[in-house]
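Given below, in the form of structure tokens, are the structures.
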Structure I
Amino acid sequence: MKRLSGFTLTELLIAMMLGLILLSMAITAFSAVSKSTRQAQQLAELQQNAQLLISLFHNELANVGFWGGRSAPAMATTFALPILPVGDCLEPALDSGSFPSQDQHFVTLYAQFVNGGRQLNCLPEPLPQTEFLQVKRLIGLQTPIAEMRQNRFYLETQWQHSRFVSSDSAGLSEHFHYFPYQHLVFYLQQQRVDGDVIPVLMRKRLSRNQAGMAVISTDSILDGVERMHFEFGIDSDADGQLNYQLATTEVPAAAWQQQGVRIISLKYYVILRARKPDPSYVNEQQYDMGQFQFVAPGDHYRRMLVSSSIFFQNNAL
């Protein structure tokens, strides 16, 4: 009888064992590569967002205190002012809102810690345990009348004259200078993005609609911004030099209203968070944000602390 050639049971078991070992090595190698790739992608995402944030704050805050050669637009109240937008961003006991008033202070820089609930009259659900920042200022770029945008307000100014106008205002003249006016509020809010709930840097902004009315628009600026904290440099003797710093919760109303002291700088601390969790990573780090510390809750999100200072040259002059 002819014998059939083939593998013995022992040979099959050895082959299967070798195959399992090779498969395990391949899975381990793939897992390591995947983990390394995910880490590199998230770090690159955080670094890119950090650069965007620094550029944004530098562009939006560098001109704080600039009013076209004037110390403040108080003289603009002697002319007819635009009607305040519905849902204007203001702190009623502290500030007049988007435009100055003869009866109230016009606060051009203001921040507040969010404990919960509606804030600044225009922020219905800001992220608790963080801070918002309000800025009013002119963009330092003089605009010819022919290049005025329909969706913006401008300050018409001269050494003895100030008036808030738009491209539709009567009496525009080449004898005056025109600078774009901005009223901005930066805050954080939870939003659903691609099925995930993530913290997002938001912006409220004064603009004009097609009918020429003042409105407050809302923009999503940057995903993954989890915390913001601000500390303000105070010039207490009007010599243009920094005397001390105060955290947001320590700044008195008189400082926001520039009574007796001036705010001449801002230091910001921002925690950026990756959009997606990494199951192989556990974050229990403590992040030093000046007078405030943020401790990661042991979750799977990578974070990055971003910090920088901006000196308000116009406020110090």
Structure II
Amino acid sequence: MIKTQGRRPSGVRGGQRHQRPGDAGAGLLFLAPWLLGMLLLTIGPMLASLYLSFTDYNLFDTPEWIGLENYQRMFDDPRYLRSVTVTAGYVALAVPLKLAAALGVALLLNRPRLGQGLYRSAFYAPSLIGASVSLSLVWKSIFSDGAIVDRGLGAIGLDTGGWVGRPEFSLPMLVLLAAWQFGGPMVIFLAGLKQIPGELYEAAAVDGAGPWRRFRAITLPMLSPVLFFNLLLEIIGAFQVFTSAFVIATGAAGGGGPAGSTLLYTVYLYGRGFVDFRMGYASAMAWMLVLGVGLVTALLFRTSRMWVHYAGDRA
């Protein structure tokens, strides 16, 4: 009788299977479409735009190397500085309003009620449309002079004469559009609320804690990682908003709407690159945007240590 105890199958050493030479090649073959797409559609254009940011390029002639001149011009360009200010104001208004609406509706939908699935679908539906041209045109029409919003405000004695074309209302109109599409963060908040143990609320209620106290002491700390995730995504997305400002604002092709009130960073970047054909300058603006978003993201991660609490953290 031949003993086989203790013998390992061929190709196995130390309890682990040897990788055959063809496995790596097969893996690279399956990864090839993604790698080519990343190289040709992402990394390649990024490196090209980085090079163009140091050149004077008008899309037709050969790029001429000018060093840091494009970056220096930004700080002497009043419209560039205006676009930075408008974009910062948009982010500061749109992101908190959108997250507050998303969290508020998520708290309401987290309670069992009849037709709960229908309500969730209805609130999420606007986010499925996305920042499309058609949605922007509809939004512009309902805020125009004599449209439904103007008539509704006029019925309560607030005669605005329409929001489109008025500098004091143009940016708030874009902010409301962003806040209206709160479905994405709402779903994430709702998933986070489902993970909070109900025993915590029961114990707090027994101790006499009211709804507001339970929200501050239980909901917000337990939901802080989800809040951080949503905040990060929404800030990055808000810095890149383009379609709504371009379509809704009059003179948006580099003009930025009435009195530059909607001159978002991306709108001005588009105007310099594809209207004025200053592609070198536009490329430099794009890399400054990348740097700015990176700094804001790093600041968020730095400050998250003070207000984001995870389940494994020690008290």
Structure III
Amino acid sequence: MKCVFAGTPAAAVPALTSLLESSHEVVGVLTQPPARRGRGRRVVASPVEEVAREAGVDVFTPRHLRDDEAIARIRSWNADVAPVVAYGQIIPKAALDVCTHGWINLHFSLLPRWRGASPVQHAIMAGDAMTGVSVFQIEEGLDTGPVYAQHPYPILPEATTPTLMDALARHGADVLVHVLDALEHGTAQARAQASEGITYAGLIRSADAEIDFSRPGEDIERLVRACADNPGTWAMLGETRLKIDRVVCQPSADLEPGCVHVTKNAVSVGTGTCDLLIARLAAPGKKVMPAADWARGARLGAQPRFTYTGGN
């Protein structure tokens, strides 16, 4: 089948690569426009655009799909189906009927659990033991369309969003290709999503990643793993905003919430249920380092304590 692939970040690359290596023909790629990234704020193409151009595929980077020009460009590819993986734009109704088989989305959860923009982060924060991938037909609702295929995947205790996303992206790429094979052969069957067990995974912003040390330590540990890399968890120690990169729950509960205890080889902080060992952190403008190394040069003073600002 002829495919128009829509995707943007690195998580979408395994699916695009699998499609390029399959019997299906990728006739065009939709991706977000180049953006400023990194410390140098250089304008760079998305990971999907880089792979597509290297493969010689026609690339279109509209800022939105709401105008007639964008719809006409997509229609000109004369595609049978449009697979979508983390594209980052809403597909308007005017575009949904452009392809014979419509638009199908590879989503990183077992729908209807965790509909929305951040399913992997929310699954880790919630303490889910299992997640997975779903391939479904896109309709006007938010991740509400009928599902062609679902495959479960375990969430390991040490999983972070980057590691779990990478695993799901590779796992889901094969599932997506199998669904396209079934559509081509006329054997694909989609079933309506369950009306129970619906949860929503809204976009997680920096304010949501501030650590409130009055909360249970287990919740904080999951928050740190969920927000690893993006947006990154943080907390205020006096006037200093520290990025908290990794924590470990301890069996003790000797410290009051937010109180910091420093020894030669460890930095611990109290929570609502247990003490947390802060394994790695980063001071403003610095790289992530072992917390004990940071503490030796930080001049913390007497009784240091994290305060919660409510995201401000």
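Some notes on this structure:
- Once distance in nm of label points 7 Å out along Cα→Cβ at positions 25 and 185 is computed for every structure in I, II, III, the highest value turns out to be that of I.
- Of the structures I, II, III, the one that 69, 44, 31 was derived from, the read-out being Cα extents along the principal axes in Å: III
- Structure from which 14.4 was derived, mean count of other Cβ atoms within 10 Å over residues 201-208, options I, II, III: III
Any read-out appearing in this document is the output of simple, stated calculations on the displayed coordinates, not a laboratory observation. Predicted model only: the values in this text are computed from it and were never measured. Cβ atoms are built from the backbone, for glycine too; each structure is taken alone.
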